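Below: a set of structures, written as structure tokens.
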Structure I
Amino acid sequence: MKKIFVIYAHFNDKSFMSAVKNTFVDTAKTKGHEIDLVDLYKIKFNPIYTGEKTSEEIINYQKRIDKSDIIVFIYPIWWFRAPSILEGFIDKIFIPPWAFEFKRIVGNYGFPRGKLKNKKAIIFNSYGSPRFATELFFMNLPIRRLKRGFLHVCGIYNILYKRFFSVPFVSDAKRVQYIESVKRVANNI
């Protein structure tokens with residue numbers, strides 16, 4: 001049995017991403033995994049970070065993540081990035097010295113040393129654009145930014161990334177295939 005911390009960022013309960021969340025959570029629960037779900041829009045998470053002191057709320061999320069084996073991110077890609085509510089969650093929760101610290105290498109130059117090395121990450125994203133546009137014109141920016149600019153800095157290298165392209169334009173049959181792939185991921189944890 002794994003402890004899974006799910007971070008969900010979509011405002012619409014009838015969205016495709018909501019179906020992804022529900023499918024993942026329900027399937028993982030049937031396999032006996034423990035789910036800790038944070039629905040950022042439902043809880044009206046305040047994403048604005050102004051450098052304030054670490055609050056009890058932040059410490060609570062960090063403790064919950066510490067207890068988890070797997071961190072799951074479920075969100076749409078908007079403007080080739082995550083919704084601002086998720087970006088703010090990352091900014092406020094995954095902070096030094098908890099998630100990483102800087103190790104001095106030479107002079108004033110440092111390198112982040114991730115402290116979440118024992119975690120696995122699973123990411124589910126939906127795109128309105130086709131795959132070729134994301135890969136060709138935007139050089140897989142959302143993947144590279146999330147993996148290298150965030151997860152790797154925190155020490156997380158065990159990453160499964162599932163992307164669903166052209167969601168508003170694909171057939172219902174294709175959406176069913178997408179949801180089946182979510183079930184497979186949850187069944188194979």
Structure II
Amino acid sequence: MADETGAVLGLFERPDDVAAALDRLRAAGFTGHDLAVLTDSPYPEGAFGEEPVRHRLYVFPFVGAACGFAVGLLLTIATQFSFPLVTGGKPILSIPPMINVLYEGTMLGALIFTFLGALFESRLPDFRPTPYDPRITEGYLGVLVRRTAGHADEARAALRAAGAFDVVPPPSAREEAPRALAAQR
């Protein structure tokens with residue numbers, strides 16, 4: 001049976017087995033970006049020997065603030081030139097009233113880009129079918145191996161060798177198994 005989703009999930013009972021599984025998977029050629037640990041309780045980062053996650057979330061607010069400032073500046077200048085109100089010889093482009101609009105535009109741009117950046121850095125939404133097992137919410141630990149195209153058997157073997165008591169098939173394989181049994185009858 002072909003592994004269409006390219007993901008394998010191994011279930012473990014002890015955290016030491018999870019660390020051993022990650023070591024075995026790295027030795028089998030899987031990188032840290034392909035591996036994820038699923039738990040029901042929070043563990044500190046790096047508790048299982050996984051690589052630290054690198055992100056660039058700090059860039060998004062700065063880019064958003066710059067975009068918001070530019071849009072606010074364009075809006076105020078365009079509005080004042082489109083509808084000029086010359087009052088008592090004062091200049092058409094007046095800085096003090098523009099400050100409020102520029103501030104609000106800067107903050108709005110920073111907030112929107114921060115929200116979108118958090119979604120982007122979290123890789124959300126993820127529509128790929130990924131194996132999951134409800135036993136993870138009961139205290140078991142899961143090791144998810146992504147992008148196993150062509151190497152799913154090696155991933156399953158490494159997980160079992162590290163002490164996985166169950167290797168969950170991908171969602172497409174779980175749906176095909178009852179159909180295959182029904183076809184044999």
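What follows is calculated from the coordinates using simple rules that are stated; it is not laboratory data. These numbers come from a predicted model, not from an experiment. Cβ atoms are built from the backbone, for glycine too; each structure is taken alone.
Using Rg and Dmax of the Cα atoms in Å as the calculated read-out, with 16.9, 57 as its value, let me know the right label among I, II. Of the options listed, only I reproduces it. When mean count of other Cβ atoms within 10 Å over residues 40-47 is computed for each of I, II, the one that comes out at 13.8 is I.
Calculated for structures I, II, mean projected area of the Cα convex hull in nm², for residues 32-79 alone is largest in II. Can you say which of I, II returns -9500 when helix-only ellipticity at 222 nm (-39500 (n - 2.57) for each DSSP H run of 4 or more, over all residues; to 500) is computed? It must be structure I, since only it matches.
Can you spot which of I, II the value 49 was calculated from, given it is relative contact order in percent (Cα under 8 Å, 6 or more apart)?
On the way: I: 26; II: 49.
Only one of I, II returns 49 for relative contact order in percent (Cα under 8 Å, 6 or more apart), namely II.
Taking mean projected area of the Cα convex hull in nm², for residues 120-159 alone as the criterion, the top-ranked structure out of I, II is II, with the highest value.
Among candidates I, II, the computation of FRET efficiency 1/(1 + (r/R0)^6) of positions 152 and 168 (r between Cβ atoms, R0 = 35 Å, to 0.05) that gave 1.00 used structure II.
With FRET efficiency 1/(1 + (r/R0)^6) of positions 48 and 64 (r between Cβ atoms, R0 = 35 Å, to 0.05) derived from the coordinates and found to be 0.55, which of I, II does the value describe? Label of the source structure: II.
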